[in-house]
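Input: structures, listed below.
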Structure 1
Amino acid sequence: MAQSFPKVKIIAVGKVKKSWLKEGIALYAKRLPEIEMVEIKDSNKENEADKLLSLISAQDRLVVMAEYGKAYDSIAFANWLGREAFGTLVLFIGGPEGIGDRLRSHQSISLSAMTFPHEIARLVLLEQLYRAKTILNNGSYHK
């Protein structure tokens with residue numbers, strides 16, 4: 001039985017400059033048309049936090065993507081998303097300097113114990129969201 005996939009908004013700092021990353025992001029964005037993606041201008045951690053917080057509502061659930069966050073394997077991540085299928089889940093990818101101190105109190109998820117450039121983190125996150133969606137829908141992508 002298929003599980004619900006939440007409404008997701010990805011807010012990421014900076015523009016993707018490398019063409020090979022743009023292509024990968026475009027591929028997964030096409031497979032996930034229900035996901036909204038917002039880019040905010042590269043600045044400093046505190047200004048980026050201000051901008052992020054101005055873009056979300058009280059009903060949104062903010063999750064910060066950070067190497068110190070909770071780690072999931074793909075199936076556990078899919079199951080977590082299935083349980084979050086209410087309201088809008090906002091996933092924030094910080095810029096090259098990381099995230100501001102004010103954001104550390106929010107729930108955090110790790111894509112890896114390793115640190116990735118924010119452009120690569122965006123691609124990895126989109127791929128994992130697509131994988132999670134196919135797991136929740138009993139699709140064959142993950143198999």
Structure 2
Amino acid sequence: MRLKSVLSAFAFGLILGAGLILSGMADPDRVKAFLDVAGAWNPSLALVMCGAIAVAAPAFYLAKRRGSTMQGCGISPAGSAVVDGKLLLGAAIFGLGWGLSGLCPGPGLVLLGYGARGALVFAAAMVIGTRLAGFFAPPEGT
């Protein structure tokens with residue numbers, strides 16, 4: 001990998017991590033309050049998501065129209081649009097874990113780097129879950 005690619009990936013990772021912390025998306029209590037639509041719902045993360053969509057939509061449109069990244073790499077279309085049992089089961093497990101912990105992988109890794117309490121347990125569970133998923137349902141074509 002070229003140095004320019006590594007440096008840009010590092011810079012964008014720092015920007016993403018800072019954005020997750022500043023927006024509150026790395027705060028498990030705020031995420032749980034957002035998911036509690038029948039109780040003390042906190043809509044602030046919906047505004048964060050709307051802002052992210054407003055920024056990302058034009059970028060995705062331009063990238064699709066251009067056909068390559070700014071560094072000249074090809075852009076492959078999204079995978080299959082088929083909704084099957086594996087997709088639904090994976091989404092249910094992800095949603096259950098997100099609701100119980102208030103974390104998903106991105107913010108969990110940010111908190112791990114931040115040294116937050118409980119992030120190591122979350123990251124270990126994520127690695128174990130990923131390994132189990134690969135054991136029980138290996139990727140297609142293998």
Structure 3
Amino acid sequence: MNTDFEITTQGPGLYEFTRDVAHWLAGQGDGLLTLMVRHTSASLLIQENADPEVQTDLVNFFSRLVPPTTDPAMSYLTHTYEGPDDMPAHIKAALLPVSLSIPVRSGRMALGTWQGIYMVEHRTSGHVRQVAAHFA
């Protein structure tokens with residue numbers, strides 16, 4: 001069983017789509033869910049969904065870890081023609097997962113109590129991101 005999820009972003013951040021995935025899996029049996037973001041400047045994470053400060057802190061941490069190419073510390077980067085946020089977005093996507101595997105039991109993802117599924121936008125502009133899903 002396959003589908004694609006579309007997540008509209010408004011710039012850097014974690015965009016939860018756990019409910020969309022849960023709704024798609026409802027009524028299914030046991031198996032393994034695989035998700036993969038179809039972009040080279042975005043990532044996927046399983047992360048806490050109880051306190052939004054966690055998401056803010058993660059975005060701020062990765063922004064400090066990999067600043068835009070306008071930062072003097074990033075002057076060594078050569079891929080700059082798509083904007084000062086593009087190559088840093090590729091680096092962040094190389095550091096974070098772009099696919100996830102989640103066990104499914106009786107049509108429900110085996111996530112922990114405070115865990116949610118997030119698409120992580122690394123670019124400063126909004127985008128429509130696609131996440132491919134496969135359940136078997």
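Please treat every number below as a calculation from the coordinates, not as lab data. These numbers were taken from a predicted model, which means no experiment stands behind them. Cβ atoms are built from the backbone, for glycine too; each structure is taken alone.
Some notes on this structure:
- Distance in nm of label points 7 Å out along Cα→Cβ at positions 6 and 86 derived as 2.4 - corresponding label from 1, 2, 3: 3
- Taking relative contact order in percent (Cα under 8 Å, 6 or more apart) as the measure, the highest value among 1, 2, 3 is held by 3.
- Here Cα Rg over 2.2 N^0.38 Å is compared for structures 1, 2, 3. The highest value is that of 2.
- P(r) over Cα pairs in 10 Å bins from 0, in percent, for residues 54-109 alone derived as 20, 39, 22, 11, 7, 0 - corresponding label from 1, 2, 3: 3
- Read-out helix-only ellipticity at 222 nm (-39500 (n - 2.57) for each DSSP H run of 4 or more, over all residues; to 500), computed value -12000, structure in 1, 2, 3: 1
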